[in-house]
Structure I
Amino acid sequence: MLRKLLITGVMALTTLGASLSAQAENIKLAITDLVGLEELQREFGPFKKELERVTNSTVEFLPVTNRTAGLEALRFKKVDFVLAGPAEYVVMQKRANASIVVGLYRPNYYSQVVVKADSPYFTMKDIKGKRVGLGPVGSTSRHLGPIQLFADADIDPLKDTKITHTNIRVAWEALKKGDLDAVGMGRSDLEGFLAKEPENMQNAYRIIARGGDLPNDLLMAGEHVSPAVIEKFRQAFAQNSDVLIQSILQGADHVKRYKGMRFLTQVANKDYDVVRSMYKTAGYPEYASFIGD
């Protein structure tokens, strides 16, 4: 009888162990705008560790060289989850049928057009034909958002402006020197630049156009990831929101954009139609590839 009980107990423990093992996932995660494993660890290492804990999973970083590499990794099942911005999502959703896991809401995430306060420019029409600096091609807040502001003012950004794409810090310095008449950038860009200016120069700039809040950054899953796994991770974000947010904010510089963020578990594909319109404005109505890659 005792032997039978021992055998039954061992079998029960074995079954339980197998069940717990089956619940654990091995997930590969890519982040599209960070290059190299060292940078991924520095910026999102604490988040990775906390995500593993709350999901009882193993999460492995997969470095990608650019957005296109991230898309191809998703299409060919080399990566399971990708963290990316709105401009990346619309392409990945179309090309790889990516699913939304959770949104990363960034407060006051919008585009604007900035000029010097002592300039003669007060409206978007005033800078028609002028020299405008924008950030990297394909950036949501530094390229697509600003050119939509031109279109909304009945200005064709592809014909009626002299656009220079460059590093946004370089564009800011060019605006200060007078080499550019205006710069399109994100709200956090301007805040960061002004914080480094002398106090008597922090009021030397004027915003002549501001867009509405942009859609959220997203954690998305490849088509090969099962709905059960997606739901498991989505619930983990919903139930462990505070600790996961704190883990993100423990990163170095890149994650500062997420200060004040929250996770959104109710995000719809149609929420990104505004970004699809921006692609059309930029001359890419099919939004089937990343601009600039």
Structure II
Amino acid sequence: MRLLVFGSTGQVARELRRRAPEATYLGREAADLTDPAACAAAVAAADCNAVINAAAWTAVDRAEAEEDLATVVNGAAPAAMAQAAADRGVPFVHVSTDYVFDGSGVRPWHSDDPTAPLNAYGRSKLAGEHGVHAAGGRFAILRTSWVFSAHGANFVKTMLRLSETRDVLSVVSDQIGGPTPAADIAGALLDIARLLARGDGAPGTYHFAGEPDVSWADFAREIFRQANRTVSVIDIPTEAYPTPARRPHNSRLSCGTTEIVFGIPRPDWRAGLADVLKDLGAAT
């Protein structure tokens, strides 16, 4: 498969590089996501038979103050990529987020449930989903949640950093979701792209998140357990940790359709966490 990937240094893009080093990767210097037309031109010019968009605006809180720019990067740019891919007849696989939902209730969200983002980031990602759908062609939108890896900024690395100087941490316990290793997301994206490129699978929106579902507080406890850090975690409600962007309480994702259509099961995030801690040199 001749693969074109938007993204180069993000968590998922770096894991894609590990698994598919032969692919062409377009970082910011080669593909400016604030210029959707340039992104479309890159797809049109590439020698590829599948495209993955692993690039995005991921600064959730900053998006509250810069929603227009976030919507260009997360909305207009992937829409332009998807249209260019559809015009060429090549599959387009795009990463989205649980933040397109309002986080109500307790049951896992299905891919066809109504969307109602609580924040600017979620709205920008939903705009991208709408653009990819409108382009048609052989596309797959893969919604995921709580991404972590040994790279970039994420919850695992934050907890490890804080544990260097603190033995008690207060962590939100009323937001529930599936932590997802970037390595497993990369593997899923590659599998979906290959299947779509050979005419298998079906276009649409899919979910992919780690299991079991947990709170941020319980996620933190497992991080400290595996890293052998003696840190007490105090459960607190969302209201006790205010942020510029509202977060959904329920980020559970129903991933059964992804397994049925593409044969990709939910990964156990605890195993992925062990691998990440080894990469970081923080494993016991």
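A few comments on the model shown:
- Value 21.0, calculated as mean count of other Cβ atoms within 10 Å over residues 95-102, assigned to which of I, II: I
- With respect to FRET efficiency 1/(1 + (r/R0)^6) of positions 63 and 87 (r between Cβ atoms, R0 = 30 Å, to 0.05), the largest value across structures I, II is given by I.
- Structure (I, II) behind the derived value 1.9 of distance in nm of label points 7 Å out along Cα→Cβ at positions 47 and 215: I
- Between structures I, II, the calculation of Cα Rg over 2.2 N^0.38 Å yields its largest number for I.
- Which of I, II yields 0.85 [FRET efficiency 1/(1 + (r/R0)^6) of positions 31 and 127 (r between Cβ atoms, R0 = 25 Å, to 0.05), calculated]: II
- Top of I, II by relative contact order in percent (Cα under 8 Å, 6 or more apart), largest first: I
A short reminder: the numbers here are calculations on the coordinates, not readings from a lab. On a predicted model such as this, the values are computed, not experimentally measured, just so you know. Cβ atoms are built from the backbone, for glycine too; each structure is taken alone.
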